[in-house]
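What follows is calculated from the coordinates using simple rules that are stated; it is not laboratory data. Bear in mind the structure is a predicted one, so any value in this text is a computation, not a measurement. Cβ atoms are built from the backbone, for glycine too; each structure is taken alone.
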Structure 1
Amino acid sequence: MTQVAILAAEQNRRSWLEQSLRADPSLRIAGVASTFAFLRSLLDENLVEAVVIDAWSGSESEIVRDWLSELLDTLPLVVLCAAPDAWIYNQMIHVGERGAILNRDASVEEIVHAVRAASAGLLVFDASMIPHPEVGDELVVELTAREIQVLRLLAEGLVNREIADRLHISEHTIKFHIGSILGKLQASSRTEAVTRGLRAGIIEL
């Protein structure tokens with residue numbers, strides 16, 4: 001049974017999430033919070049294995065970002081967003097090795113599935129929540145020299161171990177670089193990152 005905490009600023013959303021998730025026998029509600037500070041105290045006092053965060057309103061963005069960055073580094077998060085958020089997406093790619101971003105209108109079944117997947121160490125993204133540049137916008141990114149090397153090797157079809165061997169660095173470091181590349185190129189997969197890199201002229205085949 002997975003111990004889940006809920007964070008939602010709105011009372012009706014807190015009630016709905018608590019009632020809905022409590023009905024699933026694979027989950028146990030460890031606590032419900034209306035603010036990040038309250039959530040922090042819940043985490044200090046209870047065993048929590050995953051957190052469901054509903055889209056917030058009226059919060060200062062910098063405070064939200066500080067708290068979210070801290071939580072991503074420690075727990076699987078399922079974030080429910082009303083619209084694609086490039087910052088949240090990039091943070092999930094860069095920092096979180098497990099978690100999910102879903103549409104705020106996701107069903108109970110989708111949220112439960114995301115909690116289970118995140119708790120199992122997976123990253124899950126609702127396709128509608130992945131930010132993409134508007135059609136006609138120029139993709140402007142700054143990849144480091146090492147990231148460009150990694151992207152070129154991805155274009156050759158190499159896997160992490162092969163890239164690590166080629167560049168004489170660890171697989172963990174390769175994974176970090178790939179996460180950074182995906183975030184900077186706003187790509188949801190290696191294939192998309194390569195495609196965007198080619199279109200932007202960052203690499204050539």
Structure 2
Amino acid sequence: MGFLESAMPWDAPDAPEFVLVLAEKIGSGNDRECWRHPANPALCVKVAKPEQERVQNEIDYHYGRLLARRGIATPHLTRVHGWVRTNRGRGLVVDLVCQPDGSPAPTLFEALRDGLIDRRQAVELVNEAFDWLVENDIILADFGPDNFLVRRLSKGGFRLVFVDGLGARHFGMRYWARRTFGFLAHRKSDEFRRRTLALLESCSTSP
């Protein structure tokens with residue numbers, strides 16, 4: 001099987017016939033909106049915006065299944081559960097990154113701004129999470145600090161969780177190459193680590 005056949009989402013099952021009514025929006029990005037799952041507050045539903053042509057949900061579904069088959073544990077990732085039909089279109093169900101009280105986790109820079117963590121902790125969280133990406137050959141394909149959330153652990157401490165930008169921006173040769181040759185994924189992770197640490201440094205020096 002060639003890389004295009006293995007990468008394309010032909011195996012994505014149809015969503016169930018019942019329709020979920022989405023009412024609580026968690027956030028919105030360039031391509032998708034994220035809504036809390038109306039039947040399970042620990043999950044969210046990602047729905048593509050009508051004007052977007054990128055099939056990011058299909059990419060996330062495909063890459064999530066690949067990671068599950070590899071047996072990758074998910075301390076820094078959200079699990080992909082499958083498809084649902086909603087009043088806003090076909091949606092992908094994934095874990096919602098929550099704090100122990102059930103509220104959505106803040107982004108890295110929101111947590112820093114609001115005093116949930118200090119700069120030293122932020123740097124430690126970034127380095128630990130990116131080390132984990134490299135050790136497990138995880139592909140972080142798209143840089144976006146808003147995609148890095150800080151989860152407070154019930155036993156104490158914090159963890160950085162990547163909620164978007166994984167796998168690829170498009171199905172194609174680059175996606176296949178980074179899945180096949182881990183050093184290519186490592187290069188991207190190292191680049192994004194440097195950019196994130198540089199942003200943290202700029203925060204610490206700004207008035």
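For this structure, a couple of remarks:
- Which entry (1, 2) yields the derived value 0.45 for FRET efficiency 1/(1 + (r/R0)^6) of positions 78 and 142 (r between Cβ atoms, R0 = 30 Å, to 0.05): 1
- Once relative contact order in percent (Cα under 8 Å, 6 or more apart) is evaluated on every structure in 1, 2, the highest one turns out to be 2.
- Computing Rg/Rh (Cα atoms, Kirkwood Rh) across structures 1, 2 gives 0.96 for structure 2.
- With helix-only ellipticity at 222 nm (-39500 (n - 2.57) for each DSSP H run of 4 or more, over all residues; to 500) derived as -11500, matching label from 1, 2: 2
- Source structure (of 1, 2) for Cα extents along the principal axes in Å, for residues 22-125 alone, computed value 41, 34, 28: 2
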